[in-house]
Structure I
Amino acid sequence: MNIETAVAQQAQLDAVFAALADPTRRAILSRLADGEASVSEIATPFSISQPAISRHLKVLENAGLIERDIDEQRRPARLTGETMASAVGWLAEFKAFWGARFDQLDDVLLEMKKAEAKE
């Protein structure tokens, strides 16, 4: 992997985690997991304006988490999986790391327990 690709991947990861940091945007993603929806359909459960929802959608779109089409008067949004999959893959590396560390900690605690039982 060349440096430009690595920098681009880091920038995309930064955008994904910045987008996911907001609870409203996470709720929008959860809504879109049920299928595509228009801005007005997405805005219904929130106590914020449609323009505010549109701004949230733009952040999600820029992060590559959703895509939007023009369908007559509406601009339905829907989830895209590739970007989220790369973020999940990045997190999985740490899950494996921490899983191994916790296994080591379990071994140490078990040895301490055995040593304590012998005394």
Structure II
Amino acid sequence: MEQIGYRNESPQLDAVFAALADPTRRAILTKLASGEASVNEIAAPFKMSQPAVSKHLKVLERAGLVARDVDRQRRPARLVAQPMADAVNWLEEFRTFWSSSFDQLDTLLDELKTIEAKDTEND
């Protein structure tokens, strides 16, 4: 579906968020944050087959979050942090909005507490 007036200028960012949407892939990234690992090493804590883990790794590779090397018989995977940093930078653009929203909520809560305190005094 094409959206009118919308240009997707960052398909890489879309791929990163899609990859991060899955808890198994996030767990794989957490594992790789401590160093490279083979598919067998990555698959060990999961209740899934190695081919299933390989599919998750392919999604992470397409998103640019994981790179695979060839080391004799092994194909160890390693974390590539830059695409995640790009996602964090994109999210940072909304910090002002979030801060403003929280400030407004704090103001509202203070007003409600004041009203409640006055009502309690009048009772």
(request) Work out the source of 77, 41, 20 here, i.e. which of I, II gives that when Cα extents along the principal axes in Å is computed. (result) I
(message) When helix-only ellipticity at 222 nm (-39500 (n - 2.57) for each DSSP H run of 4 or more, over all residues; to 500) is computed for each of I, II, which one produces -23500?
(response) I
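Each value in this text was obtained by applying a stated rule to the coordinates, not by laboratory testing. These numbers were taken from a predicted model, which means no experiment stands behind them.
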